[in-house]
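Following are the structures in question.
Values quoted throughout were computed directly from the atomic coordinates according to the rules given, and no laboratory measurement underlies them. These numbers come from a predicted model, not from an experiment. Cβ atoms are built from the backbone, for glycine too; each structure is taken alone.
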Structure 1
């Protein structure tokens, strides 16, 4: 399939009630291992991608470095690949558009794009983030590849405990609507783990909703029943793998 066809196929995998399961990769080797397990798509996680190469999360890794890894992943698996674009590596709209085109050139058919302030605190204004999402959409359209833009809001991921998340729902839903209007294809709400609130959020938008499974969220079937369309695993796969390496190394070094 062409990259455009792959992008359309990736979008179709987002089905409320039958969610796409993404076990996040950080390099070509992990992507191939996940594909071998039966995955239907691959998604990178910025935290894992960065830490695997000795960088911190939050765009500490140079974009050129990250794109080289992305290109190796897309060349190594015959599956749709979504790239964790963080905040796009620029707040200049022209540069942001160019960066999006570079992501597409590296073979990605999806991106995560977040609204937290990099190297700062809090979130960008919803209107500012919506303008940036619109820029990404136009950049993708210019290439002819209908990239799936998974708009991430960190409303629930800023330190508030789950028992306070009900007070944040209005802002999250307002941002979801603004991002959808700007051209987002999906909505990612890391940190949201309360069943009733997940169901409420899914009902408040017509776009596919992505929940991050950290062990605190409901199980996959329960999330499906709530209307979730995408479940990702963030840094958990990398942490699990590195724990395994550490334990294996301990055994090897002490026998």
Structure 2
């Protein structure tokens, strides 16, 4: 199987047309005719990830976050993004990124995390192309219990806003930088959503939620999206592609 075939598998599942206008999903460093000897999956492409791919005999890296997110004016040795591109090119390692298209596609990150949290997604309320999902929470649980479930699900500490004794019925899940979407929070307040699960919540949004009674579970960006590797692994492994997980960690101290 060639690099172009791996790209075809991913894009047949999460078409590039679904990515946000600001995004740069797709091929980052590409040798599309090369036979694939192994695929290393990661959230972020760093020089260390490229080194790991080479050491493990993988000549393709598939990430969630694009390596080239903003246009380069120059490639400068010693800068981490430049170093990653230069290392990949020198070692003939192809790099491909599935970002907001993987967030928004049905069955993608938001659906995966919502399911893991016990949220039955209502596609009528937020379907394909939206970077969030709304659904019904399994069982009658308090916000405190739901927050504990979230922490166990991602295997990390979470921050919360709101009354932990409040019984919740509906949740919105938005991975990554969804916490910066003020319109999304306003919609939740107006439509009766009980709890938002997201990352990177702006301070003024946090203050507003606390005042208005909207509960929030805040994950780190990394913890909210590390499941991207699981989704990609399932997609590619089902087609007989040998996949490995990069030994990356959250950039935050634990």
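Determine which structure produced the value 1.3 for distance in nm of label points 7 Å out along Cα→Cβ at positions 115 and 243, calculated from the coordinates; the candidates are 1, 2.
Working: 1: 3.3; 2: 1.3.
Clearly, the read-out refers to 2.
Check the numbers for mean count of other Cβ atoms within 10 Å over residues 83-90 across 1, 2 and tell me which is largest.
Working: 1: 23.5; 2: 19.0.
Largest calculated value belongs to 1.
Can you tell which of 1, 2 yields 38, 35, 20 when Cα extents along the principal axes in Å, for residues 43-154 alone is derived from it? Could the numbers behind the result be given before it?
Values: 1: 38, 35, 20; 2: 55, 27, 24.
Working through the options, I get structure 1.
Assign the value 2.9, calculated as distance in nm of label points 7 Å out along Cα→Cβ at positions 3 and 19, to the correct structure from 1, 2.
On the way: 1: 2.9; 2: 1.6.
Going label by label, the one that fits is 1.
Hey, distance in nm of label points 7 Å out along Cα→Cβ at positions 59 and 179 derived from one of 1, 2 reads 4.2; which structure? Spell out each step's value before the answer.
Values: 1: 1.6; 2: 4.2.
The value was obtained from structure 2.
Matching task: -14500 is the computed value of helix-only ellipticity at 222 nm (-39500 (n - 2.57) for each DSSP H run of 4 or more, over all residues; to 500). Pick the structure from 1, 2.
Working: 1: -14500; 2: -10500.
For helix-only ellipticity at 222 nm (-39500 (n - 2.57) for each DSSP H run of 4 or more, over all residues; to 500), the value -14500 is produced by structure 1.
Upon calculation of mean count of other Cβ atoms within 10 Å over residues 67-74 from the atomic coordinates, which of the structures 1, 2 produces 20.4?
Numbers: 1: 20.4; 2: 11.5.
This figure was derived from 1.
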